[in-house]
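See the structures that follow.
Bear in mind these aren't lab numbers, they're just calculated from the coordinates by the rules spelled out. In this text, all values refer to a predicted model and were calculated from it rather than measured experimentally. Cβ atoms are built from the backbone, for glycine too; each structure is taken alone.
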Structure 1
Amino acid sequence: MSLIHQIALTLIRNVGHINAKRLLDRYGSAEAVFSADKQSLLQIPGVGEVIASQILSTNALALAAEQLRFIEKHKIELLFYTSDRYPRRLKECYDAPVLLYYKGNADLNHPRIVSVVGTRNASKYGQALCRQLAETLQPYNVLIVSGLAYGIDVAAHRESLAFNIPTVGVLGHGLDRMYPSVHKQIANQMLKNGGLLTEFPLQTNPDKENFPKRNRIIAGMADVTVVVEAAMKGGALITAEIANSYDRDVFAFPGKVSDEYSKGCNFLIKTNRAGLISDPRDLVYYMGWDDVLPVSPARQTELPLNLSKEESKIMTLLVQAPLRIDELGIRAEIQQSKLAIHLLNLELKGSIISLPGKIYQLNMIP
């Protein structure tokens with residue numbers, strides 16, 4: 001494994017994450033990509049003369065060597081797409097970054113991950129909801145993710161730290177700087193119980209176009225996204241839409257119809273883009289974190305005979321314990337699109353039942 005080649009692959013202009021994954025699928029590793037000949041590269045969909053020439057030049061490798069020196073000095077961890085430590089929920093998303101830069105001690109594959117987003121103009125109501133949410137979630141072994149921006153983001157991080165919940169900030173710039181700078185102190189605290197994560201290489205400024213890209217990581221690495229306060233326009237609604245496109249749970253706190261920074265939440269609820277939670281305990285219930293218990297071995301039954309190979313895998317896993325759909329797909333090694341069809345078939349057969357929070361368990365009722 002060559003870290004320089006992994007970094008360099010992401011520094012090639014116009015390659016992008018989708019083309020990078022095509023190259024990795026074809027050649028097996030980043031190092032092999034840079035060893036390929038031009039004729040072979042041109043056979044890859046999306047790779048034309050310009051990109052092939054850039055891969056064959058040494059510019060990206062030279063820039064990657066500079067990045068690696070800083071990374072090693074500051075103990076930044078590189079999470080490549082093929083790494084076991086790469087966030088597996090995010091990896092399921094078609095536009096997941098090929099490389100992430102990470103500094104911290106939190107497990108990015110934590111059993112339960114909640115993303116909290118909202119307006120930069122947080123009211124006392126919104127800040128109070130962040131505190132109630134953290135206090136309620138504290139016993140449930142969660143990791144809280146947000147964007148370390150003004151308003152709801154930093155309130156979510158601050159309250160997480162106050163209740164000793166690990167919290168990760170996803171940044172819209174490189175790890176060699178901090179934006180906004182006033183959040184540097186809380187960022188340092190998060191390194192002790194959580195971390196900082198970004199797809200952007202060093203020397204990347206917090207440009208406006210980076211934040212929508214950042215939002216897809218916030219949505220993609222979590223089981224559920226919670227919108228606390230939001231106007232009709234802004235990053236919070238973008239994140240909610242992205243989470244919906246990833247088939248992830250989205251919930252929102254309602255507010256007064258006259259409040260500017262509750263209109264976005266009310267809209268999400270009204271249009272069924274988010275479930276309504278009026279109390280943080282609602283989230284615990286809907287995610288099935290309070291009421292789902294493992295199936296007792298004494299109640300296990302023999303598997304039905306008329307199952308496909310994939311259905312047998314699913315049933316064998318659910319015999320052990322109820323599972324969320326994303327975890328089920330990972331363990332059964334079935335793509336999410338195909339998994340949904342198999343789950344529907346099993347529900348129609350009466351073999352399994354679905355619970356709130358996209359959790360599935362065996363149907364123990366004869």
Structure 2
Amino acid sequence: MAKGIELKGVSKVFRHTERGDVHAVKHLDLVVQPGELVTLLGPSGCGKTTALRIIAGFENPTSGRVIIGGADVTDSMPNKRNIGFVFQNYALFPHMNVFENVSYGLAIKGVSGAEKRERVAHVLDLVGLQGMEKRFPNQLSGGEQQRVALARVIVTEPAVLLLDEPLSNLDAKRRVQMRSEIRRLQRSLNMTSLYVTHDQEEALSISDRVVVMNSGEVEQEGTPQEIYARPASLFVADFIGKVNSLPAEVVRVAGDEAVVAFESVEFTVAKPKASITAGQQVSLLIRPEAIDLCDDLGEEDARAPRGRIAQVTYLGEKIEYDVESGGVVVKTVSFDPARRGVFEQNQNVYLRMQGGSMILVER
């Protein structure tokens with residue numbers, strides 16, 4: 001049965017004689033429900049790997065408690081926590097073949113020969129490595145080595161699975177294939193999993209929930225759709241995909257909505273949690289794909305900001321445009337250019353945007 005993970009007020013301070021105290025993790029509260037896959041996402045140095053190592057028992061928290069399956073394991077050794085850890089560099093034994101690598105954890109636990117062979121055969125079938133039992137790591141591709149690393153962890157039937165940037169050593173095509181494989185395995189085994197990555201696309205594609213970290217703290221957590229469509233801060237919006245930040249002024253506030261102006265064009269947007277007032281300078285966040293360009297406004301269209309195409313980047317299935325408008329460069333993207341047509345550099349255009357696609361944040 002899957003078990004949950006809970007961090008209660010976990011902090012980690014590394015003490016350096018020259019640099020002073022470094023707060024890698026600050027009062028982190030986190031709950032991973034049984035059978036859930038949660039991703040810790042953020043830039044290098046944000047504390048995500050430290051948090052994972054604290055759960056595994058490789059690091060001791062300066063304060064706070066670690067709970068796995070309802071039991072406090074804060075002071076337990078790593079081998080007493082019943083966790084599976086997939087490392088970034090795979091950590092395979094080069095002198096052992098696939099069968100020996102995968103069965104190593106079972107041998108340590110004293111599993112008998114017949115049961116060991118049966119369990120290894122089953123897990124190799126799960127990860128698509130049947131027939132490769134006698135191969136050595138140097139005879140495998142990067143993707144196959146990663147499958148061996150996963151199989152070695154899964155075969156021991158851990159209570160929770162921890163993965164520290166497991167796909168970072170693979171090329172782009174293999175990463176896409178393996179992230180789908182990891183998600184399939186996690187769902188089929190109903191295994192509680194915590195996954196660390198700095199790759200936002202990876203996080204969005206495999207997670208039940210995403211926890212965005214910055215400087216040791218949680219900036220926002222939610223489903224992939226919530227994190228992408230309703231970022232709580234400019235940091236989250238900028239880290240998760242591409243976003244435009246448009247300088248705007250609050251015209252008026254009414255109930256749960258605010259009317260703001262960019263380039264003298266007014267947009268009605270959802271009011272943020274923070275208090276805002278008329279005349280306040282704010283930023284409007286909008287994704288490039290939420291902006292349509294046109295060279296003329298029809299009678300049915302409302303007013304739209306004007307701009308000039310500063311750069312055109314053709315990428316086959318899409319075209320990216322940099323549009324100068326209101327003293328800023330607005331990035332837009334147009335898919336299926338063969339059908340929709342192409343704008344030329346220095347061409348004057350209108351930017352059609354809807355307030356419902358915008359997020360208002362304080363500057």
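With Cα Rg over 2.2 N^0.38 Å, for residues 40-167 alone computed per structure, which member of 1, 2 shows the largest figure?
1
Consider the structures 1, 2: one of them gives 5.9 for distance in nm of label points 7 Å out along Cα→Cβ at positions 120 and 328 as calculated from the coordinates. Say which.
Answer for the origin of the read-out: 2.
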Check your understanding: Who wins on FRET efficiency 1/(1 + (r/R0)^6) of positions 24 and 344 (r between Cβ atoms, R0 = 35 Å, to 0.05) among 1, 2, i.e. which is largest?
Key -> 1
Practice item. Work out which structure the value -12500 belongs to, where helix-only ellipticity at 222 nm (-39500 (n - 2.57) for each DSSP H run of 4 or more, over all residues; to 500) was derived from one of 1, 2. Key: 1
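Figure out for me which of the structures 1, 2 the number 3.1 belongs to, where distance in nm of label points 7 Å out along Cα→Cβ at positions 72 and 160 was derived from the coordinates.
Considering all the candidates, the number was obtained from 1.
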Point to revise | Origin of the value 1.00, where FRET efficiency 1/(1 + (r/R0)^6) of positions 112 and 216 (r between Cβ atoms, R0 = 41 Å, to 0.05) was derived from one of 1, 2 | key: 1
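A value of 15 was computed for relative contact order in percent (Cα under 8 Å, 6 or more apart); which of 1, 2 is the source structure?
Going through each structure in turn, the value belongs to 2.
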Check your understanding: Looking at structures 1, 2, which one was Cα Rg over 2.2 N^0.38 Å calculated from, given that it came out as 1.06?
Key -> 1
Point to revise | mean count of other Cβ atoms within 10 Å over residues 144-151 from the coordinates reads 23.2; which among 1, 2 | key: 2
Practice item. Work out which structure the value 3.9 belongs to, where distance in nm of label points 7 Å out along Cα→Cβ at positions 64 and 152 was derived from one of 1, 2. Key: 1
